[in-house]
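What follows draws every value from the coordinates through simple rules; no lab data is involved. Not measured: the values here are computed from a predicted model. Cβ atoms are built from the backbone, for glycine too; each structure is taken alone.
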Structure I
């Protein structure tokens, strides 16, 4: 079965205390799971291999196409898109109970001996998908299950390297620019509560590593994993390990110590502030998206340590998870403390809807993800990279 880790956000955090020790949901076992047997083994299917290509969209990792290698070559007449149907089981953030889903194939093409199925508006974040079956009504031999999948390809996200420093209980993803040469800036991206697949949940990390972004702003991207945001000692350990990693990279001539930037959304926004407070004067600028300061009081209490740090808050007006006043109060406190470079942008519903935060299924969740509006906006990146600390 496919188990690609990653979690999104709940509309409320009332369950956080109970869920603090739960790191990753384990999908329930079902007798009707599609992937218990590879149908090609019994000659039922002529699909010998499947490669899945996904993209990290503003709402998370979605399937774009599946490329099928056929054991006996392409059929003389290609099936149409409507001849295929897909059904599967998936789970959700902090919820191991599987639910059924279906997806529509929008087009079918052939490339040599490869059959390509295209998808539009794939309904599930793919890292949540537990198992699936694709059926071809015109030619059942072209049917297959996830047991035949050999590779899941996600451009840009696949260029990050996952590092497990078990000795220090420090886990992170890192993107290294090609042929860096001189020391380069580093962007630190903290994920939200439970978003452990921090490269595929949303675009907060991968955006900085996109080829067009690297041409404009070559930089290292480091995305730490915080397994238990509710424990201060766990957060502090990650902050200390991250600082040590950055110092090592600076000493090795990889990172420009004067151009270290920090960003994060939700609990990651609060972590961005906490890290910057713990290492006062270390980040050149901070981008705090809907920071969960109402859950992390320590960060609010130490805001005076950021009186000289450029910081830009972004929040949705009707964020039902982290109320907008958390950012408004923090920004006001920094401005009153004499911070000349403390800013806030508040998005109304139309701004969030334009960014793709569809409120129809759940406005509480949609309007919480202000990063959907922030990450495509070049002005935030230009502002962040305009800052440099003279050390």
Structure II
């Protein structure tokens, strides 16, 4: 009897959770399972802002998929899918074609620039490991170049950093960037023979919303704003970016912010991949609760209607894995209902804010809780130990300023 072949496209939180949920029937020889991802690792995206600011090494937030699924008989392919034929049930990638019985589309989301002039050309996103490494390198380059300049105005422009977006990613990055940049200025340049002087660094956060963290409860929003201002971050709230230039950001209120590095965290858009044709997209979008009669499931950030959060993707992955097995047995599928387990935002070293149920909390204990929750979302004990070591060393030593 032919084994049903299930193909998962995307190795993020959603795809990984589906694969985990199918390991038992895979080991029992009841199904064939293939996981396709553009990289050979699972990327823990919620901690990319710490890689970008020297708090974590790049290897700390990436887990090789073959290590995660060692000895499980899962077929892992690193490659880019070029087409999905829903009628023939064929997925094309690289130089091969794979037939499937059920496809799981969990390819994530892309950066949303909202058609802002210059945004795509002159800003850096924070979506991939390469993005985080590039941001850190640009920050360090700015300091090294500024240290050689004698003109104060030029130094200030070079050491002006702008983050666009007041959501969780923008707020977390702003806090970490402020600590990183101000510590670099004081530790490595003010006390040396360089031309840098105190208070020549600026970190600005721009958001169209009048308040930070619009999707968070009011107490968390208030704590976050106060914390960022305490770290020296300049907040420009309730104003939109009109245009981004190579050396600055023009706001719609007529104000211009000089910037040698502008980071775009203003939003992402959940879209089905370009390799899916329009007729297939229409069929997929017509389904509900991440199920599809044409033998495909879409979930995670690639789906719509729910917050684009890791906890949502994980919860969906659990349900989709069960629904796949139910579908193969010809039984009714489960409905997916999302229940938030709480929300946290990191606000630099030793500080976080968030809620669990109706309980609002902030401070060091919240920071410890936030880190503990994230720690156990990694797949292996080896990776958890590496993260613990990195975080512990950060308590006693300055952030890494190696330029890669």
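Ranked by relative contact order in percent (Cα under 8 Å, 6 or more apart), which of I, II sits at the highest value?
Of structures I, II, the maximum of relative contact order in percent (Cα under 8 Å, 6 or more apart) occurs in II.
For Cα Rg over 2.2 N^0.38 Å, for residues 157-348 alone, which structure out of I, II has the highest calculated value?
Top value of Cα Rg over 2.2 N^0.38 Å, for residues 157-348 alone, among I, II, belongs to structure II.
Thinking of I, II, which structure, once distance in nm of label points 7 Å out along Cα→Cβ at positions 85 and 333 is computed, gives back 2.3?
Only one of I, II returns 2.3 for distance in nm of label points 7 Å out along Cα→Cβ at positions 85 and 333, namely II.
If we compute mean count of other Cβ atoms within 10 Å over residues 125-132 for structures I, II, which one ends up with the highest value?
Largest calculated value belongs to I.
If FRET efficiency 1/(1 + (r/R0)^6) of positions 165 and 189 (r between Cβ atoms, R0 = 30 Å, to 0.05) computes to 0.60, which of I, II did it come from?
Label of the source structure: II.
Quick check for you: by Kirkwood radius over Cα pairs in Å, for residues 117-244 alone, which of I, II is greatest?
Ranking I, II on Kirkwood radius over Cα pairs in Å, for residues 117-244 alone, first place is I.
When you work out distance in nm of label points 7 Å out along Cα→Cβ at positions 133 and 309 for each of the structures I, II, which one comes out largest?
Across I, II, distance in nm of label points 7 Å out along Cα→Cβ at positions 133 and 309 peaks for I.
helix-only ellipticity at 222 nm (-39500 (n - 2.57) for each DSSP H run of 4 or more, over all residues; to 500) was computed and gave -6000; which structure, I, II, did it come from?
Only one of I, II returns -6000 for helix-only ellipticity at 222 nm (-39500 (n - 2.57) for each DSSP H run of 4 or more, over all residues; to 500), namely I.
To which of I, II does the computed value 1.7 (distance in nm of label points 7 Å out along Cα→Cβ at positions 61 and 93) belong?
Going label by label, the one that fits is I.
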